[in-house]
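Nothing in this text is a laboratory measurement; each read-out follows from the coordinates by a stated rule. No experiment lies behind these values; they were computed from the predicted model shown. Cβ atoms are built from the backbone, for glycine too; each structure is taken alone.
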Structure P
Amino acid sequence: MKVLMFNDRKDYDMSLPRYIQNSANSIIRADNKVAMIYVAKHKFYSFPGGGVESGETIIDALIRETQEETGLVIKPLSIVEFGKLVEIRKDNKVNGIYERHDHYYLCDIESETVPQRLTKNEITNEHRFMYVSIDEAIATNELHMRQGFNWTEGIICVLKKLKIL
């Protein structure tokens with residue numbers, strides 16, 4: 001899969017143990033808008049998706065996470081690779097090197113929906129599924145970054161690449 005952004009903070013000791021986390025994120029477009037999760041507690045947008053669980057493929061995680069967070073049902077045959085973000089940094093919680101691979105896929109959805117199944121953390125952080133214009137999502141996330149929260153940098157990168165499609 002094509003790497004859209006590579007961010008190695010080089011803030012770690014190479015002798016530390018390294019662990020890799022994979023995630024799958026859906027890009028679903030409708031009426032010049034894109035399906036997003038607005039994290040109201042922190043005031044930024046994120047794509048539907050999440051971590052790949054043990055024994056699960058990235059595509060399985062994509063379908064499951066999107067369904068859980070939005071209630072949308074992805075058409076498996078519509079899934080097309082868009083690109084991935086790679087981040088490498090020190091993780092002080094486990095005293096190791098954290099390597100994250102966020103995989104993004106363009107997807108179409110079925111007309112039927114299912115009930116959302118948000119986690120306790122998603123409820124606490126006030127995750128709200130909505131369709132939003134790409135420009136609004138970029139502007140909101142850029143404001144978030146200017147306030148010192150750099151975890152929206154990759155999302156902005158994906159949104160900007162999506163905008164020129």
Structure Q
Amino acid sequence: MEKFTPQFAVVFRDLMVQSLAQELPVTTRVLAAVPDLQREYRPSPASRSAWELSWHIAADVWFLEGIADLQFESDPDLRHANPAETTTALAKWYEHAFLAALDKVRTMASELLLAEVALGGVAAEAGMRFPASLYLLFLEKHTIHHRGQLAAYLRPMGARVPAIYGRSADER
């Protein structure tokens with residue numbers, strides 16, 4: 001991989017921070033749309049439940065913290081840090097914690113954005129080491145992917161699907 005310049009790292013970071021901030025309200029609405037009485041719904045025995053998937057999305061906070069800290073500690077059980085017992089409480093916590101972590105990334109100096117960081121676990125064994133700033137793109141893809149999965153659960157659960165990119169048939 002070619003070396004990135006400090007200027008590129010800052011511009012890329014700023015672009016990604018703006019994009020992640022724009023995605024946040026959509027993700028928060030999808031999280032909040034999961035009915036508490038249906039949170040154990042899973043479309044297949046092999047699928048995560050809606051509640052498990054919601055917590056997996058909430059792990060984006062851990063990921064942002066890892067980027068800011070230049071190290072990914074073993075994936076913590078965020079349920080200890082956030083004892084949210086409802087989907088609404090989880091969505092509120094996620095929004096607040098995500099913004100706080102995003103602010104840490106927003107203030108990182110260019111040399112820190114260029115520092116190589118190992119993701120850890122199986123990814124580390126595969127040699128996943130990238131400049132910290134590039135993990136922001138991975139994070140955005142992770143969020144959008146799992147948010148799409150969770151959004152696909154909503155109608156079968158009897159919930160309304162919020163607008164994601166454009167209008168939703170459930171929001172007029």
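Thinking of P, Q, which structure, once distance in nm of label points 7 Å out along Cα→Cβ at positions 42 and 130 is computed, gives back 1.8? Computing distance in nm of label points 7 Å out along Cα→Cβ at positions 42 and 130 on every structure in P, Q gives 1.8 only for P. Assuming 17.6 is mean count of other Cβ atoms within 10 Å over residues 98-105 as calculated from a single structure, say which of P, Q it is. This value belongs to structure Q. Given a value of -7500 for helix-only ellipticity at 222 nm (-39500 (n - 2.57) for each DSSP H run of 4 or more, over all residues; to 500), calculated from one of P, Q, which structure does it belong to? It must be structure P, since only it matches.
To test your reading of the models, identify which of P, Q gives 0.99 for Rg/Rh (Cα atoms, Kirkwood Rh) when calculated. Of the options listed, only Q reproduces it. Comparing mean count of other Cβ atoms within 10 Å over residues 34-41 across structures P, Q, the highest figure comes from P. Structures P, Q were shown, and Kirkwood radius over Cα pairs in Å, for residues 66-137 alone at 13.7 was computed from Q.
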